[in-house]
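Nothing in this text is a laboratory measurement; each read-out follows from the coordinates by a stated rule. These numbers were taken from a predicted model, which means no experiment stands behind them. Cβ atoms are built from the backbone, for glycine too; each structure is taken alone.
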Structure 1
Amino acid sequence: MKQIAPSILSADFMNLQRDIQNLEHAGADLLHVDIMDGMFVPNLSFGPQVVAGLRPLTQLGLDIHLMVEQPERYIAQFAEAGADLIMIHAEATQHLYRGLQMIKDAGVKAGVVINPGTPVSAIEPVLSLVDQVLVMTVNPGFGGQTFIPAMLTKVTELAIYRQQHAEITYTIEVDGGVNDQTIGACAKAGADIFVAGSYTFAGDLATRIATLKQAAHDAG
């Protein structure tokens, strides 16, 4: 089943409770939470305290995307804050396998993320360990960027790899420039979960989410 995971990076930070509850009522499947440290990417966002504050506000899964250097330093804090899944970048750590094991050991689902310049081959050694793979379809760090179509090749490669290995069950997520015009190609390539921030919050939430779901369903 195709799922929509709105990024709360595009929400009103002064009214997060309102926006999150509105997203839940509008039909969102997950909440994507971008954590940025100003070092791995040139922006700052939320800390674990914000995630802990969000947890009691919604029944939706919290999809935590750590865009931080040495993510191992923060895994325990975000797990304790209520994350359902924590994703770390292959480019952000010299100890990717260990970082993913730490997430699993914390009782949370684990995901790996690759930037536009990173090939799927770089994460093949950990694909049997992860619950989710996130393909960045823009350069990470800011919302509102233009979708990079060439990244769809990676989505297809991951879908084929999963199909060829019966023991592997990861979901494939795409993040960046996802809207009503690009989601169909992502779904056709094999993506399961679609992060959409700018597009979702640019109009009526229920209408936007329904449009995305329909487009993904029709293409996938």
Structure 2
Amino acid sequence: MNRIKIAPSILSADILRFGDEIKAIEKAGADLIHVDIMDGHFVPNLTYGPDIVAALKKITTLPLDVHLMIDNPQVFIERFVRAGADNITVHCEVSAPVALLFEIVKSFNIGFGVSIKPDTPLDSIGDYLDMLDMLLVMTVYPGFGGQSFIEATVPTIREAARLKEENGYKYEIEVDGGLNDQTVKTAVGAGASVIVAGNYIFKSGDYKVTHSNHMA
């Protein structure tokens, strides 16, 4: 079995102690940093902009995994790339065609991902699976941290793993939402290879132990 990668979500970090928080997750063995960008339109919440990505780039060498939960990603992709994003994941539910977003992101030679909400069928992006570096399966409805894992997403993770194996696709299967000791095992058992966790890591008090639990 391949090693599972851990992507702490800074949405749950202490914004007043970002530098210390980043150093702590680096020391604990994080593989990448997940940055949730919300616009108050695509999801009912507001978070960060390119400036926070640029600030992170100055204090860490970990790859920055930028998840754009915004209505018009095509307008902002270049700004996030210039800020230091190493991977940009967009939602297939936006109006801009996935193929167009792929072309824009790949013109900057960085990773490209597509995310699907819990009730979006995987076959809605079947034509694009061979393009992806990252497939992000949301295991909660995007917009807020601290939600409970939606068990109905497990077959989607399993199907993504089957299609990857059968077709030789290169994408990582990333999962995000409601992850804890038990649901991580469920997601990994279904085929997830990248685990995004916010509250579970940053509210744990011991990031290294939490990271080890993810690997179990």
Practice item. For distance in nm of label points 7 Å out along Cα→Cβ at positions 45 and 149, find whichever of 1, 2 sits highest and give me its label. Key: 1
**Study point:** Structures 1, 2, by distance in nm of label points 7 Å out along Cα→Cβ at positions 109 and 197: label with the highest value
**Key:** 2
